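Each structure below appears as structure tokens.
Just so you know, all these numbers are worked out from the coordinates, no wet-lab data involved. Small disclaimer: the values here were computed from a predicted structure and weren't measured. Cβ atoms are built from the backbone, for glycine too; each structure is taken alone.
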Structure P
Amino acid sequence: SVLKRAIKTLWTIMEGTDQMWLPVIRTWRLNERHYGGLTGLNKAETAEKHGEEQVKIWRRSFDIPPPPMDKDHPYHKIISESRRYKDLKPGELPTCESLKDTIARALPFWNEVIAPQIKAGKNVIIAAHGNSLRGVVKHLEGMSDAAIMELNLPTGIPIVYELDADLKPVKPMSFLGDEETVKKAMEAVAAQGKAKK
């Protein structure tokens, strides 16, 4: 990802393992899903305004995007003119995305860059975001559209995959964390987008 929180997460991992020298490839293709007109809004306040069910549809449906970010949005110019996207073709940077769109953006990077490195015997760390990672998980696990909508990946807890030569999971994904911490983190992700009571 080219977003600051993923970059800082990777720095923390690399420093903690004393491997700051490792090569890093950053790409916008692993960025978090573009929430369009909802960008910058507090999830709980958005739920109060639009209703929890509508927010859940926008956040967790497979192919329904939120409203697009228009040119008057306070973040439009900041995002559209950011130097981190200077190499993108005109129109390539979305104004909103569904999960389906996010997966379509992330999977080419998996197939063209990450998968060949794994097949070459390298261990790969992916520092990304919930929705771009859900795309990778859906691909690896062969999950249905409905199943991926219900998957809550815990924020800040590493996911571990052991893959065979065909990049199929040898066993289901696991998490680097104790069971209770992982469960609470998953519940926190599931609770996002609910109105405060």
Structure Q
Amino acid sequence: MPERAPAGALLRFISAAPILVLIELAFGFADIAAISGMAVYFVRVGHSEAFAAYAITVLSLPTAFAQPLVGWLLDKTSRAGVTICCGLLGAVAFLAIPFLQSEAAILGVFAIIGVATFALSTCALTILGERFEGGMLVAGTASFSLAYSIGSVMGSTGTGSLMDWISPRAVPISVGLGLLAFTILVSFKRP
């Protein structure tokens, strides 16, 4: 029988591991911004709807293939270092998108975004499993679901609003800057 989380464990976990929760929130934010906001961005800056749909496939497919490498890096190197590198790589890739003209280059960078941002969740889950057990592990996975959901709302609503209020280019730039701020914070407050 799976262990239940004791009453109040969710809040105790969040206060015990706020950076882990933040990692999952950043993943939710960047993931949904890439899936929903960037598809609209591509169409609004002149790419075809077919390109936008293809870009989402390119975002997702390499993610699955890269996870064994990410897992290996997490086992062989610093888990905090992998997290920081993934956040920085995702940030730089998002910031580069508005300056790329070639569709092939855009797709290549978009694949990097998928790998780097999804790896954030892999990092958080690995650190969670390493540090917690029992009811706190259950509370941690529940808090990750909550953080991903909140990040998703921020990613879709925030990018949509920025696109309407400022310009389509505000989408990748704002997500890139958000990931950069997240990476700087994680650099100083290790998970």
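Worth pointing out:
- The maximum of relative contact order in percent (Cα under 8 Å, 6 or more apart) over structures P, Q, that is, the highest value, falls on Q.
- Identity of the structure behind -28000 (criterion: helix-only ellipticity at 222 nm (-39500 (n - 2.57) for each DSSP H run of 4 or more, over all residues; to 500), calculated), options P, Q: Q
- Structure (P, Q) behind the derived value 12.3 of mean projected area of the Cα convex hull in nm²: P
- Which entry (P, Q) yields the derived value 1.6 for distance in nm of label points 7 Å out along Cα→Cβ at positions 104 and 128: P
- With P(r) over Cα pairs in 10 Å bins from 0, in percent, for residues 16-63 alone derived as 25, 41, 22, 10, 2, matching label from P, Q: Q
- Taking distance in nm of label points 7 Å out along Cα→Cβ at positions 40 and 168 as the criterion, the highest value among P, Q goes to P.
- Source structure (of P, Q) for FRET efficiency 1/(1 + (r/R0)^6) of positions 56 and 120 (r between Cβ atoms, R0 = 41 Å, to 0.05), computed value 0.50: P
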